[in-house]
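Below you'll find a set of structures to go through.
Bear in mind these aren't lab numbers, they're just calculated from the coordinates by the rules spelled out. Remember, it's a predicted structure, so these values are computed and weren't measured experimentally. Cβ atoms are built from the backbone, for glycine too; each structure is taken alone.
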Structure I
Amino acid sequence: MLRRLALFAVAVVLTGCSSAAPKAEPAFSPYDCLSVAQWKTLVQLSSDGSQFDAHVSGKGTVGIVYAHMSGADLCEWSSFAKEAAGEGYLTLTYTSSGSMDLDVTAAVGELKRRGATRVVLVGGSMGGTAVLTAASLPEPLPVAAVVSLSAPESYGGDNALNAVKQLRMPVQFMVDQGDSDFADGVAELSRVCGSAHKVLKVYPGSGHASAVLADSKAKADFDAFIRTYAPPS
């Protein structure tokens, strides 16, 4: 009995110490592009039964969703989102759950909840296929424009080659001519796209996805296209 009382007393002391100790702040963010403070503002979105991280910045009624390539995360587009937020856009980057177009739809829904009335969809490689597919389906907000960089004709369960035939909003396809595994496919996507306001931009170099925008002319074309069809408000 005395031994049991002694053990109980130790347990009480340890429990009391544990509850009194302040919760430790994380020393670093899991995302290199986010500070600890920014990481703590991440929102959890849900797509096809899975949750995924999203980072929202800026204010405005025009939203921009950025979808990353395979093997990347929300950091791929973080610098572009930060720049656009500074220009008056409401931006969202996310780390895909793997559900492709459904992730995009969840992201659009989050921007609608925060006050956006229309949205631009931007994506590279896998993300490019995802935004093209999502744009062909009912979305929570009107899609003002789409920019797809280095997108394969299909990826996972998303078939962009079929999807683009249904598109009517302005679409800009971008690719580097040295990106040999994707250049022909991007040209074909542009060829069959149903939009009357489609543009195919091919640049020197061999950059892929967001890396295409390392070319100053490509970045200027990217910015001008978005501002033309979806100026911030």
Structure II
Amino acid sequence: MIASAPVIAVMFATFNHVITTSLMQNYLPTYARDTLDLNLRNNGIFTSIAFICKIASKYVLSFTADYLKSKKIFSPTASCKIFQFIASFGVAFMFCVIAFFIDCTRQHLALIVLCFYGIFAGSAIPGYFTSSCSFAPMYTGMVSSLMEIAGAIGNLLAPALVGIFVKQGQAGEWAYVFMSVAAINIITGTVFLFCGSADIQPWAKPKTTSKKDLEESNIELVNDNIGFRRNDIK
């Protein structure tokens, strides 16, 4: 199961999603203070916008994905791949914009970019998350456990990544952080594009009893019953 391509794909996607979310949740206020020169009040309002957009995006895009699948416009696998592509490559593009074009003179542009980050990040729900619940329904617990491991690694690496590059809080240092996470988004998004699936995998299907096995089982049951009757007669 661990060597299955869809399992590997959702593990990569989970790692990517968690390291990205951890970076934004824990360090976006610090970035806004260092690079955008925001005071505490404006910082709180500014950084919350991205997560408000992300929450709204999750619901809107999830309903959109279900509608497209119900109308047979997208297959389940195609839907997951398309929305995960939007999530990974959309976030990567926004991070590149943050790295190269955002400074304290472009606060309004930064706000727009963060809104789009939230919208793109929410696309992961009808993407890899839906895939993880679909390709092995009998083993959802095991798949979720493997995803938790991948996510824990992402949580550990996010602060390490910031610690490696950010020494004095300069815009150039933060640019390295965002470019690194953008690269992770591109790599993991590519893996999911080729390996992801929402179709039930052969190893995850319940074993069916063949007609021959059923007949042999019935013969054994009849023989057992005959044996019991003989014992009763004796």
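Taking 27.0 as the value of mean count of other Cβ atoms within 10 Å over residues 61-68 derived from one of the structures shown (I, II), identify that structure. Source structure for this number: I. Hey, distance in nm of label points 7 Å out along Cα→Cβ at positions 77 and 101 derived from one of I, II reads 1.7; which structure? Only one of I, II returns 1.7 for distance in nm of label points 7 Å out along Cα→Cβ at positions 77 and 101, namely I. Could you tell me which structure in I, II was used to calculate relative contact order in percent (Cα under 8 Å, 6 or more apart) as 35? Computing relative contact order in percent (Cα under 8 Å, 6 or more apart) on every structure in I, II gives 35 only for II.
For FRET efficiency 1/(1 + (r/R0)^6) of positions 37 and 109 (r between Cβ atoms, R0 = 25 Å, to 0.05), find whichever of I, II sits highest and give me its label. Top value of FRET efficiency 1/(1 + (r/R0)^6) of positions 37 and 109 (r between Cβ atoms, R0 = 25 Å, to 0.05), among I, II, belongs to structure II. Using helix-only ellipticity at 222 nm (-39500 (n - 2.57) for each DSSP H run of 4 or more, over all residues; to 500) as the calculated read-out, with -10500 as its value, let me know the right label among I, II. Of the options listed, only I reproduces it. Ranked by distance in nm of label points 7 Å out along Cα→Cβ at positions 165 and 205, structures I, II are topped by II, which has the highest value. When mean count of other Cβ atoms within 10 Å over residues 181-188 is computed across structures I, II, the figure 16.2 traces back to I. Work out the source of -0.33, -0.39, -0.70, -0.89 here, i.e. which of I, II gives that when log10 I(q)/I(0) by the Debye sum over Cα atoms at q = 0.07, 0.08, 0.12, 0.14 Å⁻¹ is computed. The correct label is II.
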